[in-house]
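Listed after this line are the structures, all set down as structure tokens.
Throughout, read-outs are computed from the coordinates displayed, never taken from laboratory work. Since the model is a prediction, treat every value here as computed from it, not as a measurement. Cβ atoms are built from the backbone, for glycine too; each structure is taken alone.
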Structure P
């Protein structure tokens with residue numbers, strides 16, 4: 001079973017990184033896609049502890065901005081070629097997993113927008129470059145793709161709907177994903193059941209975080225969920241999203257997790 005988790009870590013501080021590390025280390029998922037990473041000491045501590053424990057860690061450099069990281073307990077081959085065409089390459093991370101058949105995982109942290117023209121254009125350009133990247137994948141790799149992360153958009157059928165808040169190009173991302181043959185794993189597992197991964201101060205709730213799979217993986221979906229614990233425990237302001245795929249994959253030889261404030265067992 002190949003298991004994947006994505007979580008926005010809210011540019012974790014060094015202090016918050018310790019309990020976040022313990023929570024992530026105790027999770028059973030083999031691949032962690034972390035979004036809203038930063039160049040600060042909190043993110044550095046988190047990824048360094050997993051690296052020391054023997055995980056494959058991919059964390060592209062993105063000075064002065066927020067990005068994405070992949071932490072894997074299974075063998076992976078980095079795929080910078082898949083992120084090179086994005087308008088902000090450091091906002092994504094990609095690797096091919098040595099599973100049977102091989103699966104390519106692409107994690108993204110889509111820029112947010114407060115409707116300032118420059119931010120709207122930045123987001124629109126990034127999403128267009130993401131769709132273009134998907135279009136240029138060969139059919140087999142697209143069929144064996146897992147796309148996940150914080151998309152910072154909601155679909156048209158989102159509940160609650162928030163009419164007038166979102167722009168056509170933001171809704172259009174989901175049209176493009178469907179055209180690429182990608183399936184929203186939550187909708188596949190629980191069609192019509194609302195889920196939310198981020199809550200505003202006024203109580204507004206949004207599903208910003210997703211996992212999508214290509215056509216060849218749809219029938220291999222074996223489960224998945226939205227986990228509210230990271231948000232409820234104030235480790236971050238987002239829920240995590242998980243996915244289990246019925247695929248065999250070898251695991252790496254792991255070392256004990258370096259001692260943190262409390263003991264933690266890696267994965």
Structure Q
């Protein structure tokens with residue numbers, strides 16, 4: 001039960017990241033790269049406080065993967081709805097983590113792959129070129145890069161012995177990486193609202209959310225962790241309609257239903 005509650009909490013936090021980013025960047029309250037930099041800095045501060053009793057060294061690989069995710073995520077939300085962005089993100093995460101599970105000699109049951117396939121069909125329904133609400137190519141590619149980064153970061157998290165400490169170290173190392181990437185874009189003139197949304201995304205839904213995610217990853221396994229994250233786009237789409245006034249098309253509603261069916265097939269154990 002504790003694993004279930006922690007997993008649900010993390011999925012809500014992941015969806016909230018899409019909403020906060022879109023609300024800040026998509027409306028021009030703050031630039032995409034300054035948002036990413038403030039987000040990683042705020043997360044690093046909160047996690048450093050939590051991990052101060054047991055500091056640890058960061059690994060460059062996870063920090064680079066985290067930075068790729070943060071940068072691609074923010075830039076994509078300049079021109080893509082929160083729910084659509086989350087759909088692309090976790091479709092890519094799905095593929096990355098299932099591939100990692102196979103390469104890592106994990107042997108997921110066939111029903112997990114079947115469920116993933118069903119969920120990906122649901123995503124394909126929405127993202128098919130010419131379909132209602134299909135995103136532009138560049139934002140979709142940027143979110144695909146973010147998906148690769150987050151998938152690799154999640155795979156690395158399976159080996160973390162002290163999740164909070166590992167997450168804190170990765171965030172700290174990602175600060176100069178994201179900072180260097182921000183220099184060509186400049187700082188701009190962020191509003192107070194934009195700054196507040198960036199801090200909330202970094203400190204709460206990113207820093208604390210990712211620490212909990214690293215804690216539950218070893219219990220979930222790569223394949224199941226990949227599939228359960230496909231609930232995030234559904235949460236983001238519904239919340240985007242309610243909180244941001246985004247439009248829920250018939251195609252998007254159908255895609256959500258198919259995604260949920262695939263998640264249920266992959267996550268819940270088969271009856272003997």
Structure R
């Protein structure tokens with residue numbers, strides 16, 4: 001019996017291509033249709049394919065489940081970033097899960113290197129800080145029941161960013177104990193419970209050593225409030241005491257706030 005001339009597509013490449021197609025055509029794929037990456041390296045390789053699909057990278061999201069876990073990261077994109085106060089088409093994202101976060105604007109290059117960056121080096125390279133929303137979205141139909149390496153491949157379930165006004169970086173600010181909140185429409189604001197990753201400056205230092213950061217890069221460092229769904233026709237507002245606030249409206253046919 002002769003051998004087939006059809007080459008089997010590398011599973012990581014297949015996953016990346018399926019994610020790219022889902023992003024380009026606004027549909028979802030199922031976890032059963034792909035092979036879960038066996039290593040974190042394979043997950044990052046699959047993730048890299050989405051960069052061309054989403055366009056110009058403007059920075060990174062970085063996070064971890066707890067301070068004793070190695071962080072993970074995914075790129076952020078200019079085409080999926082909005083200024084505070086924006087009204088965004090209701091179907092731009094499928095899930096519209098909102099998280100209040102603290103982000104940093106890098107003022108000085110921190111090239112990737114084998115040696116870890118110190119806290120002093122990291123703080124010296126940060127120019128600004130700001131309150132932002134990350135909009136959580138997923139190309140997987142089963143979200144949130146998606147294996148960690150598949151979520152990492154899928155940009156850590158990144159949909160978009162909404163950015164508040166920047167203020168000068170304050171190295172004395174209590175980032176661990178920051179007082180944060182999120183409000184959806186007329187529902188009372190929900191106070192944040194802290195960032196499970198611990199000190200976000202540690203995440204910036206890890207990211208700099210492992211990926212490299214350039215002046216102008218935006219780095220967002222994980223949710224302080226958990227996720228809250230934003231229905232059509234409603235406005236989300238988030239705040240961090242001592243830094244500022246952020247808001248976005250999901251346009252739609254539902255009654256206004």
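Things worth noting here:
- With distance in nm of label points 7 Å out along Cα→Cβ at positions 22 and 94 derived as 0.6, matching label from P, Q, R: R
- Between structures P, Q, R, the greatest calculated value of FRET efficiency 1/(1 + (r/R0)^6) of positions 182 and 214 (r between Cβ atoms, R0 = 30 Å, to 0.05) is seen in P.
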